[in-house]
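Each structure below appears as structure tokens.
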Structure 1
Amino acid sequence: MYITQVGAECAPVAKVGGLGEAIHGLSRALAEQGHQVEVILPKYDCLRPDLIEGLHRAYEDLQVPFYDQWLACSVESGYVDGIHCFFIDPHSDHGFYQRGRIYGEVDDPGRFAFFCRAVLEFLLKTGKQPDIIHCHDWHTALVPVLRWEVYEALGLKRPRVCHTLHNLSHQGVAGEYPLRAVGLDPARLMTSDRLLDRDRPHAANLLKGALVYADAVTTVSPRHAWEILHTDQGMGLQETLHTHSHKLRGVINGIDEGTWNPRTDPHIVQTYGPEYLPGKACDKRQLRQQLGLEEAAKPIVAIVSRLDRQKGVELMRHTIHYALENSCQTVLLGSASEPWIDELFQEIRRHSDGSADCRLILEYNEALSHQIHAGADIMVIPSVYEPCGLTQMTAMQYGVVPVVRRVGGLADSVFDANYSDQAFEEVNGFLFDDPTPAGLESALRRAIRLWFRYPAYFRQLRLNGMHTDNSWSGPAQAYLDIFEGIRA
């Protein structure tokens, strides 16, 4: 099958978060299964060209309509981890992708609307007819709209479009200008059953357009698919999701086992695996030495996370205090999304300064993230909502027992050691329901108690997690089934 992935990110050359990792991981898994996979991205000035093999100009003069102009673009091509990628580079005074960053510009709706039109123009002009165009999040939401409204008649008849929702809290809500800019008719599309936003009467909701026009819609875990239909996690799109629920399905993400693998990880001092757990004890000692923690018979309770409301920052704070009060050591690694959150954790750091049992590192540090995974015993993920989550999967890969809230992909990948219906060899962590200190304690208390009182059972939970298949092979097959369905 010929599959074109279209997104705003693709790790490692253009990565802000989990979206980039997902596009990279899925594309590589599909290619490894023998399918023809291409990825199309904007050519940002902040790309990592050193990670692109064989980068060259593939198309010289791509003319893309924008308002009453035709903007000239070139398209460059190269390979990222063996994945064939194309990078669209507009040559105009707008400087769409020359901003030093991927997101956060006031004209983001226009920047990405242009990208959607450029992608389809590139496919049309080069004669490419992929079986599937797979789009991701609001940035590419106009691709299915444009394919049906404009490019079907121009000859781009073969592709079917699958759109994946990674995060519904960002929907691309703007005035009608992004539609007009790329040649779409606002009078036709700005209706309640198409792109008109529910809450803002003169605004277009680009993501809503993808729900309406795509042949299939997915989100990143089965539990989250239910949540966006039946709870406020639908972020105002519940009615549209219900109307198109026949084409909605949840497919949990995988992790890149080449990057997250304790057997081969170059960031840790002692590699290990389920067949050789003593190596993890060496990494725990190294982590303590590196961070200045006391060598003691205590579990290390870790938090590795972006520090924002979605991730449950108040419960992270409670985790630190509760773990310290219960004879544990704590390590937190993360950067804050808002000033008040940064101050919250700066205050904890000031109070814990000099402690032999607590360290807060308030920044993003890729190597240290690997080292914490290798040295920690328990990973706490108290998210308010979590469409998929990767931290619980990488934790299990490294023999860290996850303590998570029962939401989204966390509920689909972590099975409670005490209360799960799964077979004994499949339980791998602890879950709680209520987003409260008492709810968190109900799970964290059990994990800590197990570490102290029943070390053999705790070790088995480690091994169960390490044997859990969180690779992309299963999700890739689920997507192939969806692709085959919409092709038929």
Structure 2
Amino acid sequence: MKTIKSLTEAEIAELPKLPDEWKWARIGEIHILKSDKYKGSGESLFYVGLEHINKDKGTLTEDVKVDEINTVKNSFKKGDLLYGKLRPYLNKVYLANEDGVCSTDILVFESTPSLNLNYSKYFFLSYKFVNDMTQNSSGVNLPRVSTKYLQEYPFPIAPLPEQRAIVTKIDLLFSELDNGIANLKLAQEQLKVYRQAVLKKAFEGELTKKWREQQTDLPDEGDLLEQIRKEREEAAKSAGKNVKNIKPPTEMELAKLPIMPKEWMWVKLDYLGDLGRGKSKHRPRNDKILFGGKYPFIQTGEVKAANHTIKSFEKTYSDFGLAQSKLWPKGTLCITIAANIAETAFLGFEGCFPDSIVGFTAIENLVVKEYVYYFFMGNQSKIEAFAPATAQKNINLNILENLLIPFCSLPEQQTIVQEIETRLSVCDKIEQDIETNLEKAEALRQSILKKAFEGKLLNEKELAEVRGAEDWEPAEVLLERIKAERAKTERSDKT
């Protein structure tokens, strides 16, 4: 095994100052890098791949298991430290609780009596170490940190009792931090449930029940039908088109639907505006001639990523592309019908989109477009259920045209939208607070690690206790003992 040169006085002078009893050394001076291999004979063994180690956590995922091993792997024993050298920014570190084999992209450091590998594990998880490994990795698609760089990296050694005390305190602080994070994530899940409850009640008429009780001139079903007829005729006339003939929902269809307020009725979405698929007559659809002009071209991913309104885009259509397609007006409600079904967002500008997106333009005096938007938000899973059980799920335009939606007077729609937005804005504020606190929690985790390896985590009382331990000795003495143990192990491996 190659000898690792100690840090020079000049190199140590460039490093942060450590407490008097601590010592800087290179990782390779005190950690024994194992080279034990399992040759892959088809035996079933506990296997750890990079995908089985949680990012930033030092723990395994629930997917890790005993597997049949047919290729060469690194072997490890209980107590060994595993470090993923591939894509070091993913921060994959694990202290083994069992014997097993692991990917050859995982380095294995051997457990020794004079070094607390839990202490090493936390050092490997610290931000500066992860950042330095990332900055000094090589390879574009599969960046790896070199074993040489890792072995020569400076490592702060504390006296062994202090290492144990630091690990115990980190464990305690991280446990409290993890409990707080778990509570924040639980609150996030509860917010999701609340949001859906708001949308459900909105379209059952519950949010505007008191509002309706205060009204004296609400239209009945006949009035609503007449209003629909009149506004559809006006819209068709303005567009220079004939009124589209739409079959009303059948008694059988209506019988399957929930009961709603007597002032409401079920109508097909097609009654309330214009629905049409995005299109491109030209084939293939990804032909370069279609792209590169000035007309925004929206994709399903941009609809999904948008929060209410699409404000950015990656691709544009050329004049040729536009001639094969259509320029939809600003404010069009985009509805995805493939991949992520029934995701919705409004166009924040004029734009084109493919046939995996349907555009809906509401008849202004008939329906509030945000009312339709929130209906889709609250019923996405139900709409998605119309898709056939195939690998590539999708629905067609006909399903959306015949989608039944609760319909009420325009003033009540406006009130419903206002009630929804009032409640959801409170949710948004709480959600932002949760996200901020989650970010603070992760920052605190790194702050704890930073203090730990600067020798600032333990207070004076805790330090006094560890200095009274029977095996306390300055790190300089500990380092020499570790080197001796390491040399003895290496000689043993050669014989």
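No lab work stands behind these numbers, since they all come straight from the coordinates. As the structure is a prediction and not an experimental result, all values here were calculated from the model. Cβ atoms are built from the backbone, for glycine too; each structure is taken alone.
Quick notes on this one:
- Computed 17.2 for mean count of other Cβ atoms within 10 Å over residues 127-134 - originating structure among 1, 2: 2
- Computing distance in nm of label points 7 Å out along Cα→Cβ at positions 87 and 183 across structures 1, 2 gives 3.4 for structure 2.
- Comparing relative contact order in percent (Cα under 8 Å, 6 or more apart) across structures 1, 2, the highest figure comes from 2.
- Top of 1, 2 by distance in nm of label points 7 Å out along Cα→Cβ at positions 199 and 407, largest first: 2
- Label whose coordinates, when FRET efficiency 1/(1 + (r/R0)^6) of positions 79 and 335 (r between Cβ atoms, R0 = 30 Å, to 0.05) is calculated, return 0.45 (choices 1, 2): 1
- Structure from which 221 was derived, volume of the Cα convex hull per residue in Å³, options 1, 2: 2
- If you line up 1, 2 by distance in nm of label points 7 Å out along Cα→Cβ at positions 431 and 455, the top spot, with the largest value, goes to 2.
- Structure responsible for -13000, with helix-only ellipticity at 222 nm (-39500 (n - 2.57) for each DSSP H run of 4 or more, over all residues; to 500) calculated and labels 1, 2 on offer: 2
- Answer label among 1, 2 for the case where Cα Rg over 2.2 N^0.38 Å, for residues 271-462 alone, calculated from the coordinates, equals 0.94: 1
- Among 1, 2, which structure scores highest (criterion: distance in nm of label points 7 Å out along Cα→Cβ at positions 55 and 343): 1
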